[in-house]
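Every number here is computed from the coordinates shown, using simple stated rules; none is lab data. Predicted model only: the values in this text are computed from it and were never measured. Cβ atoms are built from the backbone, for glycine too; each structure is taken alone.
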Structure P
Amino acid sequence: MKTIRQALRQKRRSINRRDRTKFSRQLLSRCKGLGIFQSGKKIAIYLTNDGEIDPIYIQKYMQMIGLSVYLPLLDGKKLKFAKIGNTYKKNRFGINEPIFSTFTNANKLNVILMPLVGFDQNKNRIGMGGGFYDKTLSFKIRQTNFNTPKLYGLAFDCQESDNLDIKPWDVQLDGVITPSRVIK
């Protein structure tokens, strides 16, 4: 898995700036087509790191239409989510997190748009290797009656892989959104 993870990270890092901007804008169009931007929804996104596809246009659009936008924060080996703000601090991995006092758990969100390193046709994902999203979302494996949050991985098309080694604790996505398509 390490070799696949390293190769996919290198692929996403090698995309030039102009293409990154173009692909990020296309990602917003794909998300709009899914119908996830509905009034009253609580949606989590992420701040880009390590060459991930940037959801900045998604973030700006959601803020423009008045949706509640959340960002992940490290909480031990899991994540909590805080409303997006204007002030940030770096976590132990050097990723910005909002400085906020009230947190929301994942099961209170409607949609989580998450980063990934690799994905396959079956909506499986591999992340950076820390398992933060899988640990946070493990309730979706243990109890099948959780319809929310809907989980969508955001990725460049080049991050697709045919041979992901999926473990029992890996939480499957509801879909993968790339600049060119949506896998549901």
Structure Q
Amino acid sequence: MKVKLEKYNPKWESFFEIEKEMLLNVLGSNGIKIEHIGSTSIKDICSKPVIDIMIGVKREKQLDSNINKILTLGYTYVQKYEIFMPFRRYFFKLKNPEVQLPSIIGFDDPDINKGSHEDSFHIHMVKINSDFWINQLLFRNYLRKNYKAKKEYKNVKKSLTKMEWDNINEYAEAKSDCISNY
């Protein structure tokens, strides 16, 4: 599969704000923090047009107690990714709500060919001040303020779009070398 990037779209910020409000309505404000992360949160960076949202919770037990609330907004929860990242709960929402997927992809469920679907949002729910939380915000904020790093990251992403990938996780892993340099 080839990864397709789009030029920065200022509407991505408003898409995030609308989704954030819906999430706060179902989650409440009980110490919840919601951040726009990923390339769609950085002006002038090309990106896959998928809004990455990071939800921070105060207590680890909130990771599981909030899953069903998020599912009410049309998200799919991918439990099986916890094998690799047990500290994170991951969700995605499809652009086309008419596509039928299970609301939970369990540990033993087969992989779903996500290449045939387009996502609109990804949620990464973690504990506030966890390494994941801190690293995502540091990287986003660094790129927002550092023109040279932003340009370098954009060039890395563009070069990776020329390659063929088995899945989107391979593409994400290929970017990690560049990300770890910051």
With distance in nm of label points 7 Å out along Cα→Cβ at positions 15 and 47 computed for every candidate in P, Q, 2.0 is reproduced by structure P
To test your reading of the models, identify which of P, Q gives -11500 for helix-only ellipticity at 222 nm (-39500 (n - 2.57) for each DSSP H run of 4 or more, over all residues; to 500) when calculated. Q
Once mean projected area of the Cα convex hull in nm², for residues 71-158 alone is calculated for all of P, Q, which comes out largest? Q
